[in-house]
Each structure stands twice: as C-alpha cells, then as structure tokens.
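Structures incoming, each one as structure tokens.
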Structure P
Amino acid sequence: MRKNTRRILFVWTILVFLFFYIPIIVLMGYSFNNSEISTVWQGFTFDWYVKLVHNQAILSALKNSIIVALFSTLFSLLIGTAAALALNRYNFPGKKFIDLLFYIPIVIPPIIIGVSLLALFARFKITLGLGTVIPGHVVLTTSFVTLLVLARLHGFDRSLEEAARDLGANGWQTFSQITLPLIFPSLLAGALLSFTISMDEFVIAFFTTGPGSSTLPVMIYSMVRTGVTPEINALSTVMILVTIILVFLGEKWRGSLGKSGK
C-alpha cells in the first residue's frame, strides 16, 4: 500500500510539474518558429532574436521595466526591512493597525491602487512617467518584503546581538555583522520576489505610466490588439533564462554565506 502511494504521489508530482512548465517550454520552442503566426510551426530560425535586438520599441519598454523594477526593489527592501525590524522589536501605539496595513496591498485588487494613484497624481498635476510607476510598485512589493523579513525575525536569536554588544560592537556593527547576515536569506527572497512582481505588474503600470514610458507588460498589451509577433516569445525566452541564472546564483550565494556563517 505504501509503495502504491509513493507511485501515485510521484506520478501526481510529475503531472503538476508538466502543467506548470509545458506552456513555458512551448513558448520557448515557438521563439525559434519561422513564422509570424505563433501557433503555426514552419521551420527553425534565429531571425526573431536578431529582430529583437534591433526592435528599439521593445528594448525601450524592457529598459523601462528594468529601471522600475530595480528602484522598486531597492525602496521595498529599505522600507520593508525597517518596518519589519520596528514591528518585531518595539511596542508602540497603533502597532497592530500598522501591522494590518502591510497586508492590505496584498489582498486588495491592484486596480484600486492604480486608480487611487492616478487620482492622486491628477490632483497634484504630476506628469505621468516612470517616476509615477515606481511608487505604485513600491506599495505593492513592500508588503511582501516586510512579511518575509518578519517571518525570519520571529525565529531570530536576540542573544547573538546582545553578545556582540557585550563585546563592544555599536549598533551599526551589530546590525551589519550579526543581524544582516542572519536575515539575508529573507532579504534575497524579498528582492527576487519584488523584482519579479514589478517586472510582471501590468494594472498599476497601465494607470500610472505616461507617453514614451511604457513598461514591457503595458507594451505587450498594446501589441495584442494588432498581433503579438514571435519577437515577444524570443524576449520571454531570454528573460526566463536570465531568471533561472539569477535564481541559481542567488541560491549558490546564499549557500556560500550559510557555510561561512557556520
């Protein structure tokens, strides 16, 4: 009976992975399709990768998405880490309410954030551009960083910080040499999650972006009405490969830090 259960679980696991990854594999395969129609295979070619390199509109949108994602990730890490440390270590009036506020951006529809920001920018007559996309993404991603760091801090051994202070370390030395290395896995996870969410986010960017500053998801949406060429498949393939490499390097870096910490 136990052997049959293992086989069933093994088969079920394989089916789940196939469900997740077959669409991605198909997309990557069709990036080499010698046809403008993504669903009809007409031969193997690298032409779409060559055209992608020379498509300034797509590259500009990709550049905008990367800029927004990098700034969003940076601000989310700074704000989220500070908020998590404050919520974990200090008691102050309204703490439970503030803690609840960090859950709201996760559960409310992004369209509400987008419309609210658009109304705010219109009220103060702020010109839409990349600078107006970043705050919306920071609002969305900061909550994830805060919750990840809080989860790490809940199992944190405060006696290590106390020992560092007893040995003469000041506040910054204690944080940089003791606290930061121990919470680094959660920071790395938060950074990767924030960057991915920002790169993929469409609704908030749709409401807050301006002319000439479209992010990649907004541009792809505008291309859907006229037809998406396999250049998008090629770009998606490159982004998938880059993501896999970054995750691999991040895991390797985290593992090396863990060994050095021991």
Structure Q
Amino acid sequence: MSTPRPGPVALVGGGPGPLDLLTVRAERLLREADVVVADRLGPGPEALAELCWCADVIDVGKQPGHHPVPQEQITALLLDHALAGRRVVRLKGGDPVVFGRGGEEYAACLAAGIPVEIVPGVTSAVAVPQAAGIPLTHRGTAASVHVVHGQGAPTAATLAALDDDTTTTVVLMGVGGLSRLVAAALAHGVPPSRPTAIIENGHSDRQRTTRSTLGQVVEVARTVGVRSPAVIVLGEVARHGLLLSAPMREDVLP
C-alpha cells in the first residue's frame, strides 16, 4: 500500500472572534478542511459548527495556568493528520504569528515536507482597542505602537516605549503580569498619570473596558476583578473621550 501524499496545513488567523472578521481565504479553508485544530480564542464552537460541519474539530485551547495540550502535542497533531493525507487548518485567535507560535508550527511542517501556508488574521492588538473606542495612533497624540506580551519581565525597549508619551504600548496576555509591569515602569520613571485601559473579552457581548492611570491601575483592576482574556493599552490614546465612542459597555474608573 502506497504512502498517501501529505495534505496541506494552513495556519489561519481567526481574528478576535466574530465570524465576519475572518478573511475570505480563512473561511474557504475552514469549509474545505478535513481537520481543524482550534485554539480557545477566535471563532467559537457555534461558528466552527457552521463552517466546519464536515471536519473533525480538535480543541487544543489554552487558559492561563492550564495548558491541557502542550505545544509539542499540538505540533504532532498537525503533522500526523497532514502526513495521513488530510487537509489541516490550525485555527488561532488573532494572527497566527503575533505571539501565536505559528512560526514554530510552520518550521515543523517544512521540516516534515508538508505544504504549509500562513493566512493572516486581524490581531487583537489592534482590533480589541478599536472595539473599545481606542485608536492606537492619532495625529498629535501617538505616532508609534509597541506591542509586547506580558508574561515576562519588561524589557528595556518596553520601558522606553512606556516612557515615551508619543508611543502607545499594547500588552497581550498581560493580566497576570500587570503588577510586575507597573512596578518596573514606575521604577523606570514613567509618569504615574500615564493613561491606561484594560479591555476584557473584546468583540463579545461580555466586553468591558476599565480605564485608569499607570499609578492606580493595579488596585483598580483588583477592585473590579479584571480577568483574561484582556488587552492592556498604555499611552495617551487611552485617555477617556479622546476620539471614538465605544459601542459596548464600558466602566470608566479613576
């Protein structure tokens, strides 16, 4: 019996959640897939049931402090199904290569001789602040954007961005490390008055925005019970009422 020709793997960005924020190519690949290996964020189970009714959907979603399927097993799933001749979609929240480990999966597919492509998605670093009425850049207010994950100690580049009042700093996966980030920023000399916003569950009916300042945000977040998933925005664009009105519920706190 001959070995099947490897099936293709598509590393697809699922965007921030709503089905109509998927790209046309992402939707087509999901409809054509034999296997979908899906993260927790991005399009939910109902959307996947509509798009992937003929595919096997494998949930490999991670939650803070709980990773039931380690990355090595996720990569092995992609390779095993593709080598068996199946069309595989690796569906990620946001964009596949913005803190999504898509580069590692891409390299593994190439090493195994599996055809692979990356399909960009709308990253939550941009989409979630917009949903809360926060523009990441605005003439006369912010001219650059620094995007960082919040799971490690702040780097010199991040501290410099926070100290620059014309730069917007966006922190993904940062709720657990918020106090560490704030302490480092204040010790570096970043003004405690720097506007700060935390947007939870962006682009969903549970979206909530909490606005504060760098000096107060840790206590405010603790008081209101901020939880992941959330995007943290630090910079003058997070000032309440700067430009856009938020279409969803918002808590504005001192």
Structure R
Amino acid sequence: MMAQWENIAFDRSAKPPVPMRLYEGAVKGKAPPLVLYLRGGAFLDEGRAEPECPVGKALAETGAVVLEADYSSVSHNVFPQAMECAFMALNCLGSRRKQFGGAKSQLFVAGDEAGGNVAAGVALKARDLMPGELSGQILLSPMIDPMMATRSFRKADEIGMRERWSDGWSHYLRAACGFQHPYAAPCLCSRLSGVAPALVVTSEDDPLRDETIGYAERLAASGVSVRQKIFPGGCGWTGIYRDGGGKWMEALCAEFTGFVQELSA
C-alpha cells in the first residue's frame, strides 16, 4: 500500500504543520535509525510529490524508519522558510523518538539535490541549537553551490538541468540577503567543525560532483567524520534528479548501513 501524507502530530505549535510520509520496511528492530528525508526538485517543485520516494523506501528496507517531510509545499521553497520547516520537523522527530523508534534510535537527516542543500543547512543549525542530537547527515549530490561554476557543472546541459538549477537557485534565494548565509549555501560556510558526521554520495558523471566532493573535503578538513561514495559514470545515478532508481540503489543502501554501523561502534 502506498504511504500517505499525514499531518503527523509532533508539535501542536507548528503552524502550518509539515506533512510527513512514513516508510517502514518488513523488519524493524527495537531502536531503528530514524531518518528525516528531504526530496529534491531544484527548489521549483512546490506541489506535493505524490509518487513515493524510491530512496526513502529503499532505506526503510534496511531497517530504518524514514519520514519524508513535505517542506516544499509549506515553505514554497524559499529560504529561510524551507530550511526552517525541515529543521522544525527534525527537532520534533528527535523529541519523539519513541513514537517511531526507540529511546536509543539514532537520528539522521538526509536529502538529495535541493533536499541535500536543505539537509546540510539543517545539520548546521542542529549543531548550533541541538548539540549532540543529530547522529549523522546523508547528502546525495547536494545542490549546494549557487555559483554553479565548477568543471563538472558543465555537464548540466547534457542532462537538461542547467536552466532548471539556475532558476531554482534564483527562486530559493529570492528573499535572502545575498547567498552568504551559511544555512542557505552551506558550501560557503566558514565554520563547519562540530557538525554531524556525513555520508556524501555522487557519481563520476554527475554535474554536481565537484561541489559535492568539495563540501565533503571541507567537512573532513574541519574534523568532521566523512564517509564518501563516488559511483562510476554510466551507473544511472543522475536519474535521482527525476525521482528514479537504478542499479546503484543496493550499493547506496549498503553505504547507509555501513555508515550507521560506524556511528554505532
């Protein structure tokens, strides 16, 4: 049965509430990892995404409990509202661990493309306002650099995303005072130390590869534990920008499981 969107009662003070969609696998332990998932959409898809999130479903099959937050329709994909909606959802999920997992469940924020940007911003804010609460961040080709000037970004035309990403950045930052705010463009943040450990994923033929790897390197240089996976070109990874799966999905789930195990150890 398809997972349905619900206004899950985390926090009655949340106005408007952030609709959530729950994914659970066939097997769940006593303290499963809890993952807040933020879907991409280039900061342009403001309507609620009806198809289930392939990555969210796959991570749930590893034994995690995944809640996909519909931050887009509530925030209209504008900074800081989008990031604040996602942070509110994470904060509420962290305070209600027993509702979906257990008191010892690890808490993660994850996102792909535009959702990866928001997830990175949420991780920074969690470091500042929820120290020690966030176990890790999972960044899948985060759309993280508004300059769009890396060498790999030249491939954006090949997959028909250059104009969409350019329009998306303009939309997301239209209410911001420039893009220098660290939560808006985390790759430009001058202080990354103390942020939650990261699993960072991209592929060799990904237009967002260079900015993704660059952010991973800056995290590591700041003393943050980073697990990085770069899929080979031609594996279909860029299908993630169209909510697609691929032969990389099983390997991604293995990386997630290894990441969780490393943090547990």
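A short reminder: the numbers here are calculations on the coordinates, not readings from a lab. What you see is a predicted model; the values in this text were computed from it and never measured. Cβ atoms are built from the backbone, for glycine too; each structure is taken alone.
For distance in nm of label points 7 Å out along Cα→Cβ at positions 76 and 148, the calculated result is 3.6, so let me know which of P, Q, R that is.
Details: P: 0.7; Q: 3.6; R: 2.2.
Traced to structure Q.
Tell me which of P, Q, R gives -0.82, -1.19, -1.30 when you compute log10 I(q)/I(0) by the Debye sum over Cα atoms at q = 0.11, 0.15, 0.17 Å⁻¹.
Working: P: -0.82, -1.19, -1.30; Q: -0.62, -1.01, -1.19; R: -0.52, -1.05, -1.42.
Label of the originating structure: P.
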